[in-house]
Structure I
Amino acid sequence: MTATDGGAFSDHLAGELPADPQLVLVTDLDGTLLGGSVEWRRRFYGWLERQRHCVLHVFCTGRDLRSVAALLADDETHGLQAPHLVIGDVGCTVACGTSLELVPPAVDPIEVRWAGKSDRVGPLLVGAAGLSPQPISADRRLAYYYDPDAFDHDLIRLIEAQGVDCLLSDNKYLDVLPAGVNKGSTLLDLLAWLQVPAERVVTAGDTLNDLAMFQTGLAGVMVGNAEAALQRCLPELPRTYLAEGHGCQGIAEGLAHHGFGHLLGDLLEALKQEAD
């Protein structure tokens, strides 16, 4: 696998990527890769580790890198290993999965889009009803919790007039992002850097901040525990499969649906047993 700019992208990676991956699996974390029963999580994480040579795994999350680092250091994650790459901050960060160091060729253009936006948007949100900052070190975005009943939704129009996008998800998160930047746009840029065939890519998620991934037209898996607002978008997403299983089980189910059952091994048998 080669980057489009003389290897400049791969020069920033501490770990090697699969040379010719049979699958690129792009997963949200909370509710998706971190969702489902403990049994299925252990089963799926073990499969990811065994298939690391042929399955390129990308975290695509709203978490910042500190939160991702804490997750990977936690002994209670049932065997979850570092991915090959991380898209964090709802698409505003790209990092090496092994070192969690930023990948400048991917991040620098987003930084340019964000320049000056925080200073313009921040004052509009100070003291806003139903809004409180998330306790994270968000980069190239602003991150808040919001109360859908108390928050004045007319404020969104004023925010976006500053040249940013406002994203509400899971009935509790409000993210202010550089205009045009989201999980889907950053994923497409990443795939272009890596020259990955689109037919080998599967995305998986469960909340509205994953909608942009599904809108790319890549094969998608909406896990069974996806929020209702996301599920209502399903008719507009012809390549997205709504799984019955929650979390990791739903991801495996979706991979089988999209034609990757031959890679699943004992996971496929486990899915069949669940269906009986």
Structure II
Amino acid sequence: MNANRPPALSVVVPTKNEEANVGASLGSFAPFRGEVELIVVDNSSPDRTREIAAAAGAAVFVQGPERCAQRNRGWREAHGEFVMFVDADMTLPEGTVREIIETCRAGTADALYIPEVRVGGGVRLKARNFERGFYDGTCIDGLRVVRRALLERVGGYDEALVACEDWDLDRRLLAAGARTATTHGCLFHNEARQNLRALLRKKAYYSTSVAAYRAKWGDDAVCRRQFGLAYRFFGVFVERGKWRRLIRHPVLAAVMYAERIAVGATYLICR
């Protein structure tokens, strides 16, 4: 990076035992070293995560106990005008990174949604990608690139939350008047090793902490959409003409709904 010019974008990656993934994630930004600052905030991993991150050119910090604290440490250490939050098992095509940088430089938005494509084999992953496409830009989505000054204004992530912290931040950013946009390019989320059992185990872990988010927002209209049967199982899939896509792919829709039911049941049992 040019010492006299701040980076357009600071990328913050929270990690915990991610030696298998972090190199590829950081490698997404290798062609843009003059424009991008890399920051890894590791939760005391005993493996080689920090060593690999440092070798990839990232500034490495140690922080815990959860990802909210890690992300807050990351953006507070950042020098870029915009901050992007990426998980260690995510990679970005070069075109998406270029689009993000150009949008940041243009200043036409304060925060960006980035469509997510899950990577892996089998009909489950196809169905999860099918499902994820309905969420883009809705209250079930999450902003990934945010103007740093706006993060400072709203205070970043709420470290009292273990679950739904991205939804909580989005709501505060939108209330602060953030201008949002959605990129044309996507990011890739590597879920090749996440079978249904692993997914439900993960959902069970976070389900126990959802109550804190709902208590904070008073179970208002947005919460009812995010957790209610009507929107999560029907509304989000049919609004704005999206029902056409649903009926064009009945097999994917059936697999998606079967998994939605399993996740919903897990939430009800574990909350």
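Of structures I, II, which gives -9000 when helix-only ellipticity at 222 nm (-39500 (n - 2.57) for each DSSP H run of 4 or more, over all residues; to 500) is computed from the coordinates? Show your work: numbers first, answer last.
Working: I: -9000; II: -13500.
It was calculated from structure I.
One of I, II was used to calculate semi-axes √(5λ) of the Cα gyration tensor in Å, giving 30, 22, 17; which? Kindly include the intermediate steps, with their values, before the conclusion.
Values: I: 30, 22, 17; II: 30, 21, 20.
The correct label is I.
Distance in nm of label points 7 Å out along Cα→Cβ at positions 15 and 95 computed as 1.3: which structure among I, II? Could you put the intermediate results ahead of the total?
Working: I: 1.3; II: 2.9.
Considering all the candidates, the number was obtained from I.
Bear in mind that the values in this text are calculations on the coordinates, not laboratory data. A quick note: this is a predicted structure, and the numbers were derived from the prediction, not measured. Cβ atoms are built from the backbone, for glycine too; each structure is taken alone.
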